[in-house]
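What follows is calculated from the coordinates using simple rules that are stated; it is not laboratory data. Bear in mind that the values here come from a model prediction, so they are computed numbers and not experimental data. Cβ atoms are built from the backbone, for glycine too; each structure is taken alone.
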Structure I
Amino acid sequence: MRNPGQLLGEIKNRNRKYIEVAKITYKAQLAWRFDIVFNMVFTVIKILFAYIIWGTIFDEQEIVSGFHFHSMLSYYIISSFLSQIDMSDGVSGEISARIREGSFSKYMVVPVNIEKYFLAQTLGASSFYGLFHLAAAVIWIFIFRIRFTLTNDLGAAVLSLCMIGLGLVFMVQLNYFLGILTLKFHNIQLFLMIKNNLAAFITGTMMPLSLLPEVIISIMRFFPFYYVTYLPSMLLLGQNTGEGVMGIIILSGWAAVLKFINHTAYNRLRVRFDGVGI
């Protein structure tokens with residue numbers, strides 16, 4: 001019978017290849033300098049629009065759905081940062097392209113779990129871009145003298161960080177699923193367009209979900225997107241702290257369900273793939 005030390009060593013060895021994938025992806029981002037600048041500029045533009053729009057709104061009223069002007073801008077800074085470090089969109093695009101050009105077979109023959117491979121790849125890219133987006137957010141706070149609101153509740157902050165990690169895993173799983181649909185559908189662009197447009201709204205990136213009617217918010221709490229960007233941002237602001245633990249449970253449940261769906265879908269659809277070459 002293996003002792004805990006041996007078991008831990010085996011797990012570490014199995015996951016070492018995914019750590020290397022994350023490292024290689026992290027380093028590879030240095031070759032795409034224009035992408036770095038573009039992502040930082042896009043983050044700043046989103047916050048700038050929020051500054052202009054909400055500045056006008058708060059000229060007429062002091063509080064909107066529990067937000068003051070600076071707490072609203074703090075929300076947009078955090079949510080924009082979280083949405084920009086989510087690099088999982090590339091997963092569906094790469095899988096789809098590989099399947100259509102016939103080179104997806106390279107993932108089918110190498111000794112890796114394909115879903116874990118793309119998760120590691122996304123984590124590597126997200127870690128790299130996260131540094132630059134964090135720098136852009138800090139510079140923005142100082143330039144516009146925003147009284148940035150951040151919770152001093154360590155428990156809420158830890159729950160938020162856990163939720164951010166789970167949210168990234170879930171989004172990778174979702175994009176992986178959409179990518180492998182190319183094994184059945186010739187073009188998945190319609191699915192990607194629907195997902196991208198809906199995600200910007202229902203994750204709270206476009207605006208805080210607290211601005212919606214309570215009945216709609218109550219329904220959204222049963223679905224994972226509520227916990228990807230909106231709730232982690234609110235927890236970091238010191239709000240909605242009572243939803244943290246349940247949010248972790250619900251998001252973990254959805255991630256487990258999607259993992260099962262991905263495993264089943266891949267095993268059923270892969271027999272349709274007749275691409276050649278590696």
Structure II
Amino acid sequence: MTFNPVLPFSGYSGWTFLNRTMTNQTAAFNKSPEIVRDEDYFRTNIGKIRTADQLVADRRLLTVALGAFGLDGDIDNKAFIQKVLQDGTLSTGALANKLADKQYLKLSAAFGFGDYPVASTQISDFADKIVTAYKARQFAAAVGDQDGDLRLALNAQSELAVLAAKTGSETLKWLGVLGNSPLKQVFTKALGLPGNISAVDLDQQLTAFQDKTEAMFGDSSVSQFSDPSKIETLIRRFLVRSQADATATQFGPGAAALTMLQQTAANARLR
């Protein structure tokens with residue numbers, strides 16, 4: 001039986017509780033029979049895989065591979081995933097480079113089938129990296145089964161730190177944010193941007209996100225989120241706004257304001 005994360009609160013109070021208990025909860029989750037079976041099978045068999053078609057032919061290996069990048073929903077899209085993997089990432093014409101969701105790019109780069117003569121599956125620590133990412137994603141998914149906002153917060157905590165630390169221009173980093181749907185949702189809500197902002201031109205979106213970020217943090221860059229405290233501020237604003245919006249929808253704007261005040265008081269007690 002899979003361990004279900006314990007989430008007694010929603011909103012930022014729930015986030016604070018989850019972070020305080022994360023070590024024990026993830027340890028228990030990782031001992032779940034299903035997770036242990038997936039890990040053991042991947043570690044035992046991934047070294048036998050040298051091509052993309054071999055990987056997609058093994059559903060159990062593909063489950064872990066896709067799960068490590070949050071692409072679980074593509075488990076039955078074998079031809080598509082094989083094309084993503086075979087094309088690699090080094091050519092501008094590669095399929096992964098054309099897709100808005102950059103998780104496909106990360107998947108292809110990690111396995112290296114289309115980029116190098118020898119796939120990354122032959123590297124000694126490859127299984128460790130993929131399994132670690134898989135378990136983290138599966139825990140986040142289990143959290144999301146109970147609270148979608150907390151799953152988005154977990155994603156932002158990990159993805160934003162990695163993106164902020166990358167080399168390259170701030171424009172490229174912002175495009176990384178806009179190309180990561182879960183991360184973009186967190187920014188959109190935290191910054192108070194309209195939910196339909198994706199309908200406008202990409203350049204206008206970029207300007208709007210940068211302007212709002214500068215107004216909130218005094219800095220328009222993505223690189224500033226290498227500071228964990230700034231990620232925490234972003235997540236807190238996202239969760240408080242999200243819970244307030246949900247309350248307003250159900251009970252009206254007055255109740256939403258009260259919810260935000262109660263969240264602030266509860267958070268102070270939990271620290």
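As an exercise: distance in nm of label points 7 Å out along Cα→Cβ at positions 74 and 226, calculated from one structure in I, II, equals 2.3. Which structure is it? Please list the in-between numbers first.
Details: I: 2.3; II: 2.9.
It traces back to I.
Have a look at I, II and say which one yields 2.8 for distance in nm of label points 7 Å out along Cα→Cβ at positions 114 and 186, as calculated. Each step should come with its number before you reach the end.
Working: I: 2.1; II: 2.8.
Going label by label, the one that fits is II.
Tell me which structure, out of I, II, gives 2.7 once distance in nm of label points 7 Å out along Cα→Cβ at positions 26 and 50 is calculated. Matching structure: I. Can you say which of I, II returns 0.35 when FRET efficiency 1/(1 + (r/R0)^6) of positions 122 and 146 (r between Cβ atoms, R0 = 35 Å, to 0.05) is computed? It was calculated from structure II. Highest-scoring entry among I, II, by distance in nm of label points 7 Å out along Cα→Cβ at positions 42 and 66, is I.
Tell me which of I, II gives 1.00 when you compute FRET efficiency 1/(1 + (r/R0)^6) of positions 194 and 210 (r between Cβ atoms, R0 = 30 Å, to 0.05). Each step should come with its number before you reach the end.
Numbers: I: 0.75; II: 1.00.
Computing FRET efficiency 1/(1 + (r/R0)^6) of positions 194 and 210 (r between Cβ atoms, R0 = 30 Å, to 0.05) on every structure in I, II gives 1.00 only for II.
If relative contact order in percent (Cα under 8 Å, 6 or more apart) is calculated from each of I, II, which structure is the one that comes out at 18? This value belongs to structure II.
Computing helix-only ellipticity at 222 nm (-39500 (n - 2.57) for each DSSP H run of 4 or more, over all residues; to 500) across structures I, II gives -21500 for structure II. Here semi-axes √(5λ) of the Cα gyration tensor in Å was calculated and came to 35, 21, 20; which of the structures I, II was it taken from? Matching structure: I.
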